[in-house]
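Please treat every number below as a calculation from the coordinates, not as lab data. Small disclaimer: the values here were computed from a predicted structure and weren't measured.
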Structure 1
Amino acid sequence: MNRRMGTRLFWAVLAGAAADLAGLGLIAAAAWLITRAAEQPPLAALSVAIVATRAFATGKGVFRYAERLTGHDVALRAQAGTRESLYEALIPPQRPRHGGADLLSRMVDDTDAVQDLLVRCLLPAAAAAIAGLAAVVIGLTILPVSALVLVAGLVLAGVLLPMGTAAAARRWSARIAPARAALAGRVADLVHGSADLAAYGADDEALARAQAAGEALAGLERRQARVHAAALAGGTLVQGLTVAGVVLLAQGAGADSVGTAVLALTSLVAFEPVLPLAAAGERMAGITAALRRLREVRASAPAVTEPAAPGPRPEAPLTVEIDDLVVRHPAPSHEERAGRPALDGVSLRLTPGRRVAIVGPSGAGKSTLLAALMRLVEPESGRVRVNGVDLRDLDGDDVRALMTGLTQDPYIFRASLRDNLRLAGPGADDEALRRAVRDARLEEWVERTGWDAELGEDGRTVSGGQLQRLALARALLYDPPVLLLDEPAEALDEETADRLMGDLLDVTRDRTTLLVTHRLKGLELVDEVIVLEEGRVVQRGHHDELVSTPGYYRDLWESEVLTRR
């Protein structure tokens, strides 16, 4: 937390404490005023108490508003800072090993915990401590022995009870979290698998399982709610017993009615900021777990090490030289040893305008090679040079500006077609957009759909071929000096894949391109084909040369030819 944030937090705590103190002063002054007025003294004797009562009443509202204003300002700023640091940890080259619903939960729910930590826990606890201390001082002034009873009650309600609710919350969370995950899984099956469930007549059974999971979760939550209610009741009971004890002590000590009333009402009001701490203790258990998960993301080791003093970005045209590159993915856990290298001594040279295709079975290291070129993974040994400059001496953003392109799983955002394209070129004019769409062979679809048509999240409103072509248009609009294409025809039917590959090979003519593919049709147009197996280069050459040579490439080519007949 920086110095400015600390100053804002100080003022928030001060305003909250002032509001609670004003409430305490209001009750004390009102109690004195009412009991003293019953004795019918001269009006002048009550004037100070009357003014104080009004001042405390007004001040309580003003200070409470200031506390809400400054407290939420601090909380929202802290939450924004936490989200910013989390976003920075998510983008390359820092790639934490989290994803899907877990990552979404960390980005949304867990960052909200930062706000709750300040607004629901720290600020109320600080204000309650200050108000409780003031109440004890008042008790010491009027009847010292009553202060001991008040301290005991405040410690029980404000310290021990929240500690108990926090411990209970941790135990219940350990039981509720798996039940909630089980219910989420059942609901996901119902939503995403509804067609299959209906087709095989399994929908009733699936619905029954989901209902059973919901009932199990509801039962656990009801029992947790009873614990919460018992904690609130316990706090109220402590409050009542403390006030009763203070009154009995005051009467036993012979205190007058004014002093007894002030002590009783002051003790009663002293618990007002303390009683919510039981709920804060319960919430604190979830907050600490959320903060721990956020630290795990931020503490994830970066996939690559950025240079301390990055060199200047090389100018196009680019020559990319890969010399004896070895990349080994980290082991899943510290106890496991890393396996064989994903890339084991790969070398190639990509000169301006040259097109090279990388083929091989799944797990051969094709996508890892592209990741190494974009500085998303750290090589164990070997070098990648761009115009003679070592890739490790360049800033990661500069590297990806030089070499990027079409990923294996392109993402289409919930936005207009125009905005989805402008992700790669925010300043692109309409002519540049039209040219990219024309080169990607999407003109007809765009004319039919319209530039302002909103596309569904993750391309749900486009076909597989349109999704890939739209991603290709985005890559062409970005226009990197070296175009990297990772399985552009993946998961497409034969006809669509053939058309896409044909158009892609046509549009990349005279453009420096590295193409990863499992389809061999059309590769006679590229300058060189490299075959990878288990991270090693096992064959390389022109398509015609590899087809005439026994090996993996010819076997795959013959299998593809037979499949097309």
Structure 2
Amino acid sequence: MKNKLLVVLLIINIGAYSQNKISGKSEGHKFTYTPAYERGVPPNLFVAMSFNDENGNGVLECSESAILKLQISNKGTGKAQGLKISVKDSFTDHNLSIANSPEIYFLQPDQTREIEISIKAGFDVKTAEHKLEINVTEQFGYDMDPAFLVLNTLEYQQPKMVFSGYEILDYGDRTGTIVQDGQLQAGEMVRLKLIVQNIGQNVAKNANFKLSTTNPNIYIENGTGKLSDIAIGEVKEFWVTLSPNKRVSSTDKLPIYLSITADHNKGNMDKFQLPLVLNQKPPIAQTLEVKADIDKLSKQVARFEYSSNKFTANVGSVKGITTVEPAKTVRKNSVAVIFGVENYTSLPPAPYADNDAEVIQKYFKDRLGVEQVVMYKNEDVAGFIFDDVFNPDNGALQKAVVKGESDLFVFYSGHGVPSKDGKNIYLFPSDGKIERIGIQGYNINDLYTNLEKLGAKSTTVFIDACFSGSSRTSEKNQTENLIAAKGVKIVPKITSPWQRDPNFSVFNSSGPSETSLGFDPSQTGLFTYYLCLGLQGDADENKDNKITNGELSSFVSRKVKETSKKIFGLQSPQFNGNKDLILVEY
């Protein structure tokens, strides 16, 4: 009976293979199967890509792992056969390993398969840019155009332990003093507080200390111990007991040495001679302000590059923002002015800027409760329109704003353009020319100064534009240089009305040297998308049905940073103003 059951099971399994047109052959006791491919109606392949490293900063650091995910979909009427996925690195580093991807024998119409390819950086990985070429090939030549993952690896950043100072405690438990003067005399026993700091660019993991001496007349108690992990810039204090006997008479530094060791033996302190002298008070301890070099990391985040519209970078689900429920907020005598400039006569377009204006108009009316909203788009934003609107003496806004009573809102989406020396930044009209930037551009300082002079009860400015000298970029739109100058450092001198007026607030879409991105899935700016999502209620952290400036800026900053790293490069929204002001009640 057992033999008959075995035969039945074999027949069932062979039948299952025959349904998938897979032939098999025996090699000793091992069965291997080869798919039987047949040419037919072609498939239509699409791939959504995403990259995630362990700490989420977009850089693959030593001993860190990451996952490259490919969601391969067949949207054609014929099945895809014999799909092979290969990832080829442009830079050879034996400390960076890329796992092989399994072959997909068949992908039926409307079927999707997700492939995960692990990428691992070894401890000795080098700092380098890797351009990983991703190819998806099909048995009958219906291959996809290559896509690229530009990935930067970062070699081990060492901690660096330094001695910062010491203090002497010559009274109390475990001390025996001759004179209580905060100094060390021969024949005394004191407690010695040692102060060290990590001024390197990595955590000193599992740090230990050891205090030693070459003089047998110096007694050390509790001279070894654990300091645990010491973060970047962190200061650690620890105590030891010390007693030089009467035979110690040196007027120079005592032969007492401090060593600190951590995992990997990187950045250690090796037998540092303490500046400890008899009969002298310790100098004031010196520590430094140390920060992780985030700027270095943020400019090297992983990004995808591809020309085919069949590839996309996977940024997760995208919510609708074109409609929004009215909030409770009503602002009497409030005014808003909106500018959306997508099409320029002498510059590349700013993708989705006019959509930004249309969407924001709804949010100003329905969520912020603004009474009067005026919108200018594309060719309307020409000539000296900014001065016509913002001039505090004869501009359109000064007629609409009731001093001390009106809440004023301003939104601008389009190109922001820096001067060639990077010291001034401008909003730019649709007919502006770079050669006339000082005349046709509207200096951001003039904007803030004139808005302040209008004397509104509160002023809130939203700017979805970058001032790095590059055009707005999205997955479908490549960046272009607007000012025809490379390597310009953008360090504008900005007036700061929010320091004088607690009701003056500014939301900027990016830092001065960053690119503000367009977001293809929502057909808006990336900043504008999350601004709207936050105003819908996603930014309400404490769920009190109120959204403050602080809650909105925190939400937008976090989400834009996360998503921008998956599309192109880091975009870091900026906020200046009163975080406690309430924008929306709903």
Structure 3
Amino acid sequence: MKYKSIIINLTILIIGLVLGWLIFGGEKSASHDHTSEASTEYTCSMHPQIRQQGPGKCPLCGMDLIPVSSASGSSNPNVHEMTPEAIALANIQTTKVKSVSASNELTLTGKVKINEQQLSVVTAKFPGRIEKLFVNFEGQEVRKGEKLATVYSPELVTAQRELLEAKKMATISPQLYEAAKEKLRLWKINDRQIEQIEASGQVTTTLDVFAETGGVVTKRQVALGDYVSTGSVLMEIANLSSVWVVLDAYESDMPWIKNGSTLSFTTPALPGSSFNATIQYVNPVLNPETRSVDVRAVVPNTGNQLKPEMLVNATLQTKLKTTEKGLVVPATAVLWTGKRSVVYVKQGGTPPAFERRAVTLGARMKDLYIVEGGLDEGEEVVSNGAFAVDASAQLSGNYSMMSAPETKSVEAPEAFRNQLTEVANKYFEVKNALVESNPLTAAEAAKEVLKALNSVDMKVLDGEAHNEWMALLKPMEQGAKGISTKTDVESQRKDFELLSDHLIEAVQLFGISAEKAYRAYCPMAFDDKGAYWLSEFEDIKNPYFGASMLRCGENREVFRKR
């Protein structure tokens, strides 16, 4: 009976162990955690730019490094998550990136100036003494042909006597007679005055000076009794039927200003009146003291309402020359690092996440900036509280505007970027074939990659750019050749990694002309060593595993058109 009881107890124990194994030990998750498999990254609480794998000491302050603490489920150090409470406390607000007409309204200040194209200077044509002066003050209005002054000149007396003597001998020596008259003409004595001298036969000791243009006397530089020499300035006469409006434009305003634009302006001296003017000239030289340039417009001055030196406030409605529409972000969204401009882009999901992204800015439109690269229409950027997001990212060990690593880039001609884009397009065919685990299609596509690489014209590059490309070309050819000569898909994937790493580096250095390309990463590839690839679309399709783990991976970086 005791033996039977032992048998029953053993049977129950075995059944219990089997059931426990089936319930608790038989389930194994097919999923994997990208973050847990990666080695822990450490940073310094005082110097968040210091980052390394594993613990240690900060090289700047000697403090113990601490594990990177980020609420983000993403391993992308450019993405930072914040709790809803932290977002509300920092009053973080976002604004959608939108496309607007690239037009702007500038407000400029300046003065009314004399139109120097309608300014005439009255000078003495012969030496003498001012006997009479008919212009008594500056600001006096004169008409064309009006008498301005009477000048006594001994040289004039001599020239008249020469004329009268030469006239007596006109039939014998006509050349001498013409020379005597020409001498008087050079002194701006007109033919009517010469005829009067000849008709009277008398030598006059004085000669009148007449206004050659009408206007207002702005300067009078002689007085009654003054002696003047040939070329001495007597007075200046300005025709105020049109005047200049000279405005101060700052450096940031220059992209919007062009010749021929129409502006409107007002002046405190004439409240309620508005005037229109046309920009005629933009000074090509910047004033180093005011950091501004003179913008000159011409305006008709009906009734002489506008007086020189009046202050004016002008408004200029203008558009950019090359762009009719452009993406814009609020000026408050931009963080300046000195070398680059950074914005934080809101990412989907819960809790909310914000991606640090460098952008290329164009001209400023009041409280907006035109974005030339780095953003897409419809994305949301942090427009209020960007500094708070950046500070939170820095404290959590993520990249911030000051701690992000420098991205190396090399200037390359657009023709070269187009050729590199063609290489990338052929590469995508290889990648898609490996996603399908089709070695034959991958081999044929790799041959096309080799053709595209051989078609790249290296002559368009020089200096550092040429050296960088030559260093990348050989391993890319090696990887593409390896894929093209093999039929085992796993062997092809090893060569694909070599091709991918160097093509990604080429795209980082030179840029591409495609709108977007994604640098994706799978930490499980090659026995958890991890590997990158380049993709033409955002959705993850893993070329290192194919259908077995198609969605394994995440996008680490987005390359945009330069």
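For which of 1, 2, 3 does Rg and Dmax of the Cα atoms in Å, for residues 136-223 alone, calculated from the coordinates, equal 15.7, 52? Of the options listed, only 3 reproduces it. Here Cα extents along the principal axes in Å was derived from just one of the structures 1, 2, 3, and that gives 171, 57, 45; the source is 3. If helix-only ellipticity at 222 nm (-39500 (n - 2.57) for each DSSP H run of 4 or more, over all residues; to 500) comes out at -4500 when worked out from the coordinates, which of 1, 2, 3 was used? Source structure for this number: 2.
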